[in-house]
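These notes open a run of structures that come right after.
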Structure 1
Amino acid sequence: MTLMNLHINHSTDDLVLASSGVDWIEVDDDLDYFIFSEGSADVADEEAIPTADELNRAATQLSDIASVTVSKYFLADISAAKIKEIFNAGNQNKRYVFACEFDGATASEPQLEAWDNVNMDTYHDPCLGADVASGSWYKAKCTTDALPGADWTGIALAGSGVSNVVLLNAGNGALTIAKNLYFNLKVIIPSGYDIPASHVPILAVVYTTN
C-alpha cells in the first residue's frame, strides 16, 4: 500500500523537500494541527503552543467592507511543544510550501479536500461555505509543476465536488512512481463576517491504491 507523509516548509527558502539547509518538518496527522492567525508575541515562530486566550488575542481582525486574507500560518508541532511558522504559505508566489511525499504509485490522482468532520461527509461550517462549497474561506492551488502566481486565486476547498478539490499532480492523473506533490494554501475571510467562533476544518489528501 502506498503511503503519504505531509511536510511543511519551515524556512523562507522556496526549495524542494529534502533540499540541503531547508527545514522541512513532517506533520504528525494524529497530533499536530494548523493555526491561522494575525500573529503576536505569543503566537509566533518557535513559541510554545498557544493557549485559547493567546489565540483569541492574536485573531485576524475582520472587516465589514472588505475580505481579509489571513497573514500568518503555523504548524502546532506537538512533539516539539512549539509552533513553527510556515513562512511561504498564504498569498505569496511560493511553490514549495506544503509537500505530500508518496512512497509509491497510486490508483487515482491524489486530491486535497476540506470537510468539517473526521467522517468527511459534511461541510456545514461557515468557514467551508455553510454547505455552499464555492463560499469556502480555504483556498488552495497545486504547485507541483509551477509557481502559483502573484495574488493567486486558487480553488475553494469544501467537500469532494470536482470544482472544490485540488488535483495535486496538476491534473496529470495517478502516480506511476514515488513522487512529491506540492501545494500552497491561504485563508480569506469574507467581509461582513462578525460571528466569533473557533473553526476546525479537516484538510485531507485523498487517493486510492491498487
Structure 2
Amino acid sequence: MIEPTHIAEYLIAGMYNRSPGVRALFAEQLGRTIPFPDGSTAIPNLQLTTCGPFRFDGAHKIDIAILDKAAFSCIPCEAKLGNYRLGKTEFEKRFLGSCLTSHKNTRIAGSMIAILERKLPSTCLNSPVLVRHEGRDYQVTLPWVLILRKTVYDSWTKYGVPLLSHSCIHISFEAIVEALGGKTPFNSLVGELVNFDYYETWKV
C-alpha cells in the first residue's frame, strides 16, 4: 500500500506548482522571515553540492526545493509525514546532532535537518550551502520549512517542541492539502503520481 511518505516530495512539489492557494500559504508563512519569490518553482529531491571546502554525499537531498530563478536562491523544505518517532526527545536525537566530516575530511556527514539548521563544521559556518539545478548554482536560504502531519504538531504543543531554531518555519501537511482545495484535487494529483506502468518502470 502506497503511503504519503513514499511520494511526499513529489506530492508536495506538485501541489505547490499547480496551486496558487498553496503558494499563497507558503508566502504567508515565509514572508515573515524572507522576501517570497514570485514565479518560483518547487523541485523534488534536489541534491546539495558544496558548503565551503566540503561536498555532500548522495543522501543529502532537499525534499522540496523552492527555486527563485531570478535571484538563484533556494528555500529548502523537509517533509516528515510519518506519525512515529517524531516526539521531542526522539526528534532531537535523530535529526539535531551536530554535523561531522567524513571521507578524509572532504564531505559533510549529518542529517538533512541538522544541515538546514546550520549545525555545520566550524570551517564552513560562514560559507553558503549550494544546490545545482540545470547547470546553475542556487544558494540555500537560512529560513527553511518543516512539513509534518498535524497530529505531530499537536503532540509537540502538548508534550514539548524540539529545539529548532527560529529559521525553521512550520507548515502542516493538512494545511497544504486544504490550500490545494481539499479532497477532490488532492485525490486527482495522487492518482496522477501513482498511475504508471509498474512493469516497465520497475523493469520486471
Structure 3
Amino acid sequence: MEHNKRIISVQIGDSTLQELYYADSPIHETSLSRARERINDLLGKDTIFSGYNLTGFDTPMLEKFLDIKIPTKNLLDLSKTQLVTNICQQRNRNTLRLEELCSHLGINSSHKDEMNQKAETYKIKPEIVAQAQAGARDLVSRRGWSFNFSLGYSIDKIAGGHAIYDSYKDFVASRGSENTLFYRYAVGDIVSEYELLRRTR
C-alpha cells in the first residue's frame, strides 16, 4: 500500500453497464475529477458500494489520492462476507485472490488470467528481480517472512504492477479504446465482482 503513488483509474458499474475514469483522460467525462463527482453523486443517493477488498485497497486509495471518504455504512466489502469467509476456511487460507475465488465459484475472471500472462514476461527481467530481492529483504525484516516466500510475493507484485501500468500506457495511447488489455482488465473486475455480489445474496 505504501508504495502506491497515484490512482490511474476508477471503475464503477455492474454486469450490464460499466464506467471507466482514468488519470490521463483528455476529456472531463472520463477523467478522475469526473469520477470524484460521480462517486459524490452516488453518495448523495445513499448508494451502497460493493467490491472485493474494498476496505483493504480501494477506499484507502480513494481517500489518499482523490480525497473521497466513503462512509462505512455505504460499503459492502465482498471479501468479508460469510460466503467468502466459509470458502477461505475450507481452503485453510486467510484470504483468497479474486481470481481464486471466482474459479472456485465458476465465475469468469479471464481478464485476470490475461494480465497475469503479461506479468510473467516481466518476472525474468534482471531489474525487476533485483527490485524484488530488495523488497523481499525488507519483508523479511518487517514481517518475519521467509526470504523465498517474500521473494515470490515481491516478484508477483512488482511484475504485476509493471504489466498493469504498461497496459495502461497502451490504453492511454489508444485514447481510451475498449479494445485494449487494460480496459478489459479494469472492466472485468466490475463484472466479476458484481457476479460475486449476486452469489452472496
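Can you tell which of 1, 2, 3 yields 3.4 when distance in nm of label points 7 Å out along Cα→Cβ at positions 54 and 70 is derived from it? It was calculated from structure 2. Here the criterion is distance in nm of label points 7 Å out along Cα→Cβ at positions 6 and 86, and among 1, 2, 3 the highest value is seen for 3.
Given that helix-only ellipticity at 222 nm (-39500 (n - 2.57) for each DSSP H run of 4 or more, over all residues; to 500), derived from a single structure, equals -18000, which label among 1, 2, 3 identifies that structure? Answer for the origin of the read-out: 3.
Every read-out reported here was derived from the displayed coordinates using simple, explicitly stated rules and does not represent laboratory data. What you are looking at is a predicted structure, and each value in this text was computed from that prediction instead of being measured. Cβ atoms are built from the backbone, for glycine too; each structure is taken alone.
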